[in-house]
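Values quoted throughout were computed directly from the atomic coordinates according to the rules given, and no laboratory measurement underlies them. Not measured: the values here are computed from a predicted model. Cβ atoms are built from the backbone, for glycine too; each structure is taken alone.
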Structure I
Amino acid sequence: MQTLFFALAIVLSVILLIPFYRVYKGPTVGDRLLGASAVGSKTLTLILLFGFLYERIDMFVDISMGYAILNFAGVIAMSKYFRTQAAGKR
């Protein structure tokens, strides 16, 4: 069962590169924000997978909840920052 979780972690790490590319090269700010949110969500899933690998899911759920709150706050902060930048250009 651990080999399955390990294989899923590797596949998820490779899939994580797709939205990370969108954050890096996104043509618009909206694409970058969506990419950042997707990177955070996939990282959250990866943290929970590591919890299954180490058989300490209770500890990793707490870590992932903290990461989810930080991810949400970060995306909101970035969107407000980019909104004020766009308002300043007008």
Structure II
Amino acid sequence: MEVAITKMSQNGQVVIPSEIRKDAGIKPSTKFIVFNEDGNILLKQIKKEALRNDIMLIDTIRRSEKDIREGRVTKADTSMSDEEIDDLLMA
């Protein structure tokens, strides 16, 4: 994982450092989806094949967080396989 520091310009532009772009394979005109999660800004490259799955995952996470806040929980046993836990959580 590459780590670098950058800053925002007066116009709100942020430069992704060259070593990060190179490591991620980012080319000019690459599109991103931008998330604001409690002040943490996240960029994710938009790839058609993954976009729908990403949006569905975000929705699932938000619903799960709401369920937890409201006391609705699902308990998983540590002896369960990852697949069994995924099935339980995605039901």
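Before moving on, here are some points about what is shown:
- Label whose coordinates, when distance in nm of label points 7 Å out along Cα→Cβ at positions 3 and 43 is calculated, return 1.9 (choices I, II): II
- Computed -13000 for helix-only ellipticity at 222 nm (-39500 (n - 2.57) for each DSSP H run of 4 or more, over all residues; to 500) - originating structure among I, II: II
- For relative contact order in percent (Cα under 8 Å, 6 or more apart) computed as 13, the structure of I, II it came from: II
- Mean count of other Cβ atoms within 10 Å over residues 27-34 derived as 13.6 - corresponding label from I, II: I
- Per Kirkwood radius over Cα pairs in Å, the highest-valued of structures I, II: II
- Comparison of I, II by mean count of other Cβ atoms within 10 Å over residues 11-18 - largest value held by: I
- Answer label among I, II for the case where distance in nm of label points 7 Å out along Cα→Cβ at positions 51 and 75, calculated from the coordinates, equals 4.3: II
- Among I, II, which structure scores highest (criterion: distance in nm of label points 7 Å out along Cα→Cβ at positions 19 and 35): II
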